Structure formats: structure tokens, C-alpha cells
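> Each structure below is given as C-alpha cells.
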Structure I
Amino acid sequence: MKQFLAVIDGISEWSGRLISFLIVFMMAILLYEVAMRFVFNAPTNWAHELTLHLFGFLSVLAGAYVLRHDQHVKIDIIYNFFPPRGKAIIDSITYLVFFMFVGVLLWHGTAIAMWSIKLGQTVSPSPWGSPLWPTKTALPVAALLLLLQGIAQFIRVLTFAITGKELK
């Protein structure tokens, strides 16, 4: 079981670190755009659109990494009053709702991505007309990564709720 959890954690860690480089790439594109616009008076028609796509990738694909490090926003006004096992029980119940949400996200995200690929969907109206299928394909990929990490986290909290022992 520990090896299974380690593999999932490794996938989330690797994917999170990989997509973190998108920030550097986005900054380079925006710096280029600012230089072209204000120094050379020759703005691009693709830089802003590309950074929006990259930000979309970053926003959805970071979810599994953030879940891995337990950094999602929590409303913990009441939650913090519970003992550790009580928190694990609450988390176990919450993960059941989480799985329903991620399942719908995976199901519909896949349908949306497939439809976008089939249509060859682009941003319109846009001078560049960038393709939308890569951005829309990121949604089911992100949902799958989130589902995997959610399973690992659920196993951990459920084990702790039942046994009182942490499963690393």
C-alpha cells in the first residue's frame, strides 16, 4: 500500500514541479510582449492569448500537487476544534463528495475535450485564432491527476480515522 501511495505522490509531485515552469515561460512571453509594445511599438497578436492558455493549464494542472501538499483552502473555523481522528473522519466524508465532483469533472471534461478536438475549435474572434483543444484537454488530465491524488489522500485519512495511525 505504501508503494502505491508513493507512486501517486510521485506523479503529483512530478507534474506539479513540471507545470511550475509554465510561470517562467509565461513571464518570458509577457516580458517579450511588453518590450515589443512599449519599446518597439510593435505589439504581438498572440502573446496575451498564449499566456491565457498557459495560465489555464497552470490553474487546473496544479490541483493534484496542491492536494498532495494539503494546501487547498479550507474553512476550518469549526474543523480545528476536532481532535486528529475527528478531523480524519470529517475528511473521509468530505472525500466522498470530492470524488463525485472529480468524477463529473473527468466525465464532462473528457467530453468537452473530445468535442473540441473533433471541431478543431479555435479562439474566435482572434487575430491568431489559437487552438482551444490543448487547453480543454488539460481539464480531464487534471481531473485524472486530482482523482489519483484524492484516492491516495482518502486512503490515508480513512486509515487514520479507523486505526489512529498515520500511513505515510
Structure II
Amino acid sequence: MDRTEFVRLLGGVFEHSPWVAERAWGRRPFASVRELLAAMVEIVRGASDGEVLALIRAHPDLATRLGIASLTACSAREQQGAGLDRLTPEEFEAFSSLNAAYKERFGFPFIYAVRGKSKDDILTAMRERFGHSPEEERREALEQIGRIAGFRLADLVAE
């Protein structure tokens, strides 16, 4: 496929960051989805600090009301699958408070690959990761982004 089609199909794999797919296009061909993902993750790791921070900040808070405009269809499906669209008022308040405290501490939203996880798993992870250093948490956020991208690529591309 040409560059335009490649970016159209894969530009959403990394949240609001089609630049990753744009740069990956130049590394074709890919023998597998795994190879494509590895190339995309390498592109992110080699990006400028500003680009990486923008990528991290492009992710939505978990357990926000799912109708907000900045939430991509992929993010909405992932959060719904984890039950984050069916929170009690108390659970919603807990997520909202933790999201705000996390953003205040680290300067970006809490990122977690929620596929296959429950809302309790996610809350536990939020609480545990709050104790990380900023450097540890930035690395963990990028690891989680890679996992999310892997899930999304697997959904889009059949081998």
C-alpha cells in the first residue's frame, strides 16, 4: 500500500500520533506484525523528548466519561472492555481522584494496557505505580503504550 493508505490504516495505533506510522512506512517491508510493532516501538524510543512526551500526553485519562471528544474509538472500546464505562459513582470518584493526583505528580495521564484487565486490576496498578519515580513511570508508560499498540495492530492486521 502507499504511504497515505498505510498511515490511514495504522496512524491510530499510537494514540493521536500518526507520525509513528508515517516514519514506519519508510522501513517497509515488514515480514510480520511483530516486526512492524518492533519498528514502531523503536521509532518511539528514538523520537525526541518532546515527541515522546506529546505521545504520552495524547492518551486519555482512564475511566473518564466515554463520550468525550478526545477519546478515540480504540480507547473507548478498550476502556469499555475493562468495565470502565460501568463504574459506580464511588468508583468513578476514586478513578477521578487518582487520575488527578497521578497527573499532578508525573505531568501526564496514567497509561495502562487495560485489555484483559478488570477495573480492580487497574485501580491496584494506579495505586502501586504512584510510588514510582518520574523516570520509572515514564519508562512504564512507554512500555504500556507498546502493549496497547501491539493489541491494536493485532486487531488491524491478520498474519
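> Just checking, which of I, II has the largest value of relative contact order in percent (Cα under 8 Å, 6 or more apart)?
Once relative contact order in percent (Cα under 8 Å, 6 or more apart) is worked out for each structure, I has the highest.
> If helix-only ellipticity at 222 nm (-39500 (n - 2.57) for each DSSP H run of 4 or more, over all residues; to 500) is computed to be -25500, which of I, II is the source?
This value belongs to structure I.
> Computing distance in nm of label points 7 Å out along Cα→Cβ at positions 28 and 108 gives 3.6 for which of I, II?
Matching structure: I.
> Assign the value 19.0, calculated as mean count of other Cβ atoms within 10 Å over residues 36-43, to the correct structure from I, II.
Only structure II yields this read-out.
> Another question about this same structure. Of structures I, II, which gives 20.0, 66 when Rg and Dmax of the Cα atoms in Å is computed from the coordinates?
Computed on structure I.
Readers should treat all values here as calculations from the given coordinates under stated rules, not as data from a laboratory. Predicted model only: the values in this text are computed from it and were never measured. Cβ atoms are built from the backbone, for glycine too; each structure is taken alone.
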